[in-house]
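What follows is a set of structures to go through.
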Structure P
Amino acid sequence: MIALERLEPVMGIMMIKRLCSALACAAAFTATPVLADQIVDNIQGIRIADDGSAQRFTALWIDDDGRIKQVIEQGDDMPRADYRVDGKGRYVIPGLIDSHLHVMGIGFGALTLDLSGTNSLAEAQQLIAQYAAENPGARWIIGRGWNQEKWGLGRFPTAAELDAAVSDRPVWLERVDGHAGWANTAAMKLAGVTAASKSPSGGRVERLPGSRTPSGIFVDNAAALVQSSVPAPRPEDRDLALSKAQDILLSFGITAAADMGTTIEDWQSFRRAGDGGWLKVRIMSYAAGVEAMELIGGPRPGPWLYDDKLRLNGVKLYLDGALGSRGAWLKRPYSDDAGNTGLPLQTSAQLRNLMSRAALDKFQLAIHAIGDAANSEVLSAIDELTATYEGDRRWRIEHAQVVDPAEIAKFGENGTIASMQPVHQTSDRTMAEARLDPARLTGAYAWQTIFNTGAPLAFGSDAPVESPDPFAGLAAAISRTGPDGEPFGGWRIEERVSRAQALAGFTSAGAFAGFADGRFGKLAAGERADFVFIDQDLLLASPESIRNTRVLETWVGGQKVFSATN
């Protein structure tokens, strides 16, 4: 999570002063109840049926509590209701669910320095310098989004290169995947990082060639050496970030999301939004570790709050890092870095102890695992815990990017949910080909093979690592191509999924993965009326066209919360 000292010198003092009035308006807009039932008709609806197929419908009957009373199909009698909403022949899909993102990261990312669009080190340096000049009152320059692979640098950037942009105050910038940080000399000096500083367990302090001098890059757990010195955001900063994140998500038609790594401070902001009536997006929360889980949830997962807007489901644990920073834990060394197998962030015993602690009190487990060694370890741990802890556990592996092909079947054996991000495949393809040999690529981003084991497949974006745009994810899932249409015909095309599977991954399967099935996700009778008006038919449009889908309106609980015309 990016930390902020103050948002006033970054965003301007008037933005902070407008926060209270903006949130008050949001509360007034979203807290107004639907006073009578309504029919939303003259629509071309698409939803996922119980058998996983795509089903069309023509109208929705919504009761006065904002729940679906009836899904009306062609030929059904039209019931009478107090109000009618004319859909004007537009396409309607269920509210989209992102099964893995970072709510506050999206908000803070939109409010601070964003390097995700830079294509070279020089371009990044120019943007950093410009940002610092425009914010002279900011004692720290913070941000995220740099990617040395995208820059074609062939190495990590250095503190000296960051000093060339800003040297008069500390700078701390997270890598695009959040698994490495880039500090300038002033930041390292303030944090007390020297040549004598040691790499912590599960982390790595990068050094300048031939010396012990820190280079300015801190991988995984080593990031805390600098991050701990970055002033934390204030409560009002967090509320502003949450408000911004909600606006972004709703504009993409995302009505529910799994927040992976909720801190107690994040949770308090979510609660303030709920208490104030301006919590719009449904948040399925996963605490940032066992300590946060205990602080937020106490002895067990709590109830759904604010009309199914918020619940602490479980805990997010990390076992390894990411491919981009070579922190993903592999069984054999990286093809482009002999001798390096990545960074396991927990020992086998530590992982099982933490999982057991959470499972004992019935918290759902969501384990970050990217490399094949990490996935192997988590799958084995789940197999052991399944024999101990009975009941509906819905074990989750987050990312599951590189799995030993011989172990993929284990997903189906215990119904382990593969929570995956289709856009990671298109963004990481060339990097993955450099990091891994062809044999290991067989088990990389293996959506269809995992689905064929009978394991649930839930999709998300990992925003702000990637854009939260679900239509980019849908297009990638059905085509295995990037926004440039490459590679022609798709990369390992046998792993693409059908359109119905992709839509389910972003709707009904996402609800199931978050213990929200029966509450929202399908547009079925009794569920919350969360739906989205879009401008085209997702079952017929080309992948290129799907990427350009326009969200016209977003409805949550039978109320319109976003309109493209406003």
Structure Q
Amino acid sequence: MKSSLRTVFIFAICITFLSSITIAQEKRPDFVNNREYPQWFKDAKLGIFVHFGLYSVPSWSGKEQYAEWFYKGLISGDSARINFQKKVFGEDFKYEDYKDLFKAELFNAEQWAELFYKSGAKYILFTSKHHDGYCMWDSKYAKNWNSMETAPKRDFCQELTDAVRKRGMEMGLYYSLTEWTNPLYKWTIDTNKSIEDYAQKHLIPQFKELVDKFKPTIIFSDGDWDHTYKELHSDELVNYYYKVVGEKAIVNDRFGKGFNHGFLTPEYSAGIIETNRPWAECRGIGRSFGLNRNEDLASYKSSEEIIQHFVQLVASGGGLTLNVGPSADGQIPLLQQERLLDLGKWLSQNGEAIYGTKPYKKPYDESMVSIPGLIDSVINFDWVRNSPKKLISEDNFNVTWFGIIKPKFSEKYTISCKADDYALVYLNNKIIIDTKNNINFYEVELNKGEEYKVYVEYVEKNLEASISLKWKSKSQEEEPIKAKWKSEYKCNKPYVCYTTNKNNLYAIAYSIPEKNLVLKLDKAPKDDMIIYFLDNTHPEMQWNYKDGELIINTSTIKFSDVKSKSAWVFVLSDYLKD
């Protein structure tokens, strides 16, 4: 009996000891738990991203693809990219040959920095190294694979850093933790190989080289999602960076699975609602970060769309890192320049409602946006992370289709649907597919030439967006179902957003009604509250409050008198004052 108790006692001690070791091993550095995110980043709201590198030479991909992933397409069998390269650059041309064509002969760091300054941006993020491993500075860990030793003969990181800091903006660098081309570990190819040798001999020393040379205020890492933060030695990397740069330094959250630190980086989205951790959505003006010459004008957001989207992000507690993709000669396309200058002009008039602000207890008031009466020939879409139509949000939208289908054969058909996030399919008013519950196909006997009614409901939540509706039979290969699909696209979108600064509440409206702007506010304002237009073209506005609605008389506003366009700021002076 005593022996058994003694055994149990020893066993308990061992378990306690081993548990304490495990806890000690899992304890993260102080910067994860205790380091405050710098206030300057929370206040900045707007940054400019720049994707510029070898991929700027082909500057081509599918209309919904990222052009900076051109090399990945070549090694993964993307026939469109492979055929484009052969057609334009020759049958024997290889990706590494772009280093001889990438000359950036018109690159001018001062011109870039001046444009970014006029955009109203407070920080810049320049791509120092993308996933192809090519470095935009003289890295000794990328011999003959950097901009100083190849055709440009320039250190782009240094030139732009100097020009940006001269204008008082913060300089940041994008850095890919993994590479598709490194012989020590080829990311996405060496899937069964340890990354440790690459981390010790390349990643860690090169990262430190970058930090020591440029001391960027921001590091935006990427290419991390196949590995844990431990495999990437991210704690060591970030701790080193913080010690070198100091209190102003900030990193993003892409340092491997489980990292759980850094500012959040939603990508091509409608933003997130998050106020406890800084965040900034990153996106291009078009649908790619690197320049994609295959995009059409509809792929680009207008100045109005950019401004309104930016306002929505700030109202939600975040900010925007807006990307430009220069051409291989170093010129930023004029349309992209125009968008930045329009944004800067708006901020010069309305920056008080943006910079240094905090979110209100609700980010915005919404209304339903609907685009009915459209006709689609098939239901076969891959919108990736983009909006399906102008005026429709990238996330949280839904689409309905109605069509009449006529089979070519009298036999059993398999109708299938794939959807992200989910879809319901009805055949003659009977639900046959529910992808949310993993009912993705339906077998049914159909008669040749007979008409069948099909109704489809599609719901998109966030991130990727796609749907396909197909059919096949013994006599028919699988194909999208063709019909005159009558569609309607819907989403809720803000019509007025809110920000706060000290005691003021800012209502940023996307249009000015002819008579009244109605704000849904549950707190009654004081009788002496003053409401005025931020562009200073009008005296204080007349208003009244009733049943949870603040009604601002806008009948005196003439659009021709308003200085700023796209979004209009009403200041509720001291509304938040107790």
Structure R
Amino acid sequence: MARRLDARPSGRNLYDAATTALIGALIILVFATFDDYAISNDEEVQHRYGELIIRYYRSGFTDESLFGFDNLYLYGGLFDVVAVLASSILPFEVYHIRHVMCGLIGVGGIAATAMTARLVAGPRTGALAAALLAVFGLWYGGMFNHTKDIPFATGMMAASYVLLRAMRDLPRPPCRHVVLFGLFLGMTLAQRATGLLLLGYVVIAILLQMPSAGGPTLRQRLRHACESLIAFAPAVLIGYLIMIAFWPWASLQLLNPIHAIFAFAHFHYKIRTIFAGQVYFMDAVPRWYIPTYVLIKLPPIMLIGAALTFLFASVPQVTRWFGIEVRRREIALLACTVLLPLCLQVIAHGPAFTGMRHFIFVVPPLAVIGAFGLDTALSALASWRRVAAASAGALTVAFLAWDAATLVRLHPHQYLVYNALVGGMQGAAGRYDTDYWGNIIPEAVDSLQAHLDGAEDDPYWPSKHPYTIAVCGERMAFEKEKRPGMQWTRDWERADFFIAPTHMKCDLAIPGTVIARIVRLGVPIGVVKDIRAHRLETIARRPSSRRTP
């Protein structure tokens, strides 16, 4: 008997309860741990951009300083504007507000992923999808300070969910679905111009429906497609209005969002990244840079599930043999949301850096696809041998538990995780991107303070002297964590101590005595060095500047 995949499962069951419990636990974790994460490299300028957008409106559109603020005008400022407004109301530190906001949005992305998977294949698939995304280190770790990438990815997943629902009612989708799609379209475009991909997904959804809708003739099918496109016109208008509200530059010219995409494709900043042990500038990375990072970052259980989905969707005999129903059009649409951006990146050979951070939005639909494959495999095994299905289910839970335990051991550096394809973190260290955010700074400052507290007699300075600290990272992150008696300096050669992540060998920039290491999973990811002795030796070796009488 074929397993029926109810499009709108009624009632609540054990899997729905598990999903709800997971979402609740994640919300608690956000509030319990948000302060463990450092201020990322981009947060200060992004927050400033939000302030400039608000200043632009308050000045009656006369203060145009935001259009000359580096390249930030090429991005929407939705998150940053909301964060600035929230910080003017709430009595909390601004970066605490940003981290909590981003964390909660990340949890919302997990919820949207679960809802999408549940829509496609039922409650168990929804629970699996939520778990797969929650144990993905780049998503969970990024939830607290990837304040551009996580909100964008969440909006893309939420819009895809609504599009799947609307797809079933073409050419006349319910008004609420059209409005919701427009809202999420606007929210994604108000973060990044890449949200224009959603319009392409609408076209793909209509094309996938054409073979079985509209009638037997080509003319009837084309009419069905045209009516479907017209039905989404209000959503485009809603999205456009939201976009220009939080992205003033987009309102200056109609095609500016498209110009932004082409501008991104030609970024040539002197930003370096590391790939397979070789250092590249961002505009010279290999064509397969992003797809490779996707393969080596994702949890193995998600990759296995995605491979199973491909098998079930492409070989109908397998599903018929086990009596399994597969909604191939919906799986195809989700597959397009993963493959289309990656293929465009490979074909266009655009610039890239910091691993797959800018492509994290392909992971939520990939979690849905992976969950579908795992769930369908469990159903197939259950129709054959219940013992086999129970064993496979236990193995799946074990994989998820192992990934969750790994994230606990990495805390708060979950975004550094790599899978077994490159030998985990130990295999990736020195060969791929690690702590590019400088997330080690809070722990490094704690370690430095512990060292100073343990040194009864400082041979170099009296204890009341403010120690100067050089940091391979952003000043704001250090200023937030520094203790009394610590002072940031940009003069590395004259500093007393040096804090640096091991990413891109920044820890080797200055010789000195290592007084503390930040280590995760046996891999050093950051160091604290006492460089005073080295500085004095360097001064002593310099030729004397005194004149001979």
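Every read-out reported here was derived from the displayed coordinates using simple, explicitly stated rules and does not represent laboratory data. Owing to the predicted nature of the structure, the values given are computational and were not obtained by experimental measurement. Cβ atoms are built from the backbone, for glycine too; each structure is taken alone.
If helix-only ellipticity at 222 nm (-39500 (n - 2.57) for each DSSP H run of 4 or more, over all residues; to 500) comes out at -7000 when worked out from the coordinates, which of P, Q, R was used?
Answer by label: Q.
Using mean projected area of the Cα convex hull in nm² as the calculated read-out, with 24.6 as its value, let me know the right label among P, Q, R.
P
Quick check: 22.2 is what I get for mean count of other Cβ atoms within 10 Å over residues 96-103, calculated from one of P, Q, R. Which structure matches?
On the way: P: 28.8; Q: 17.0; R: 22.2.
Corresponding structure: R.
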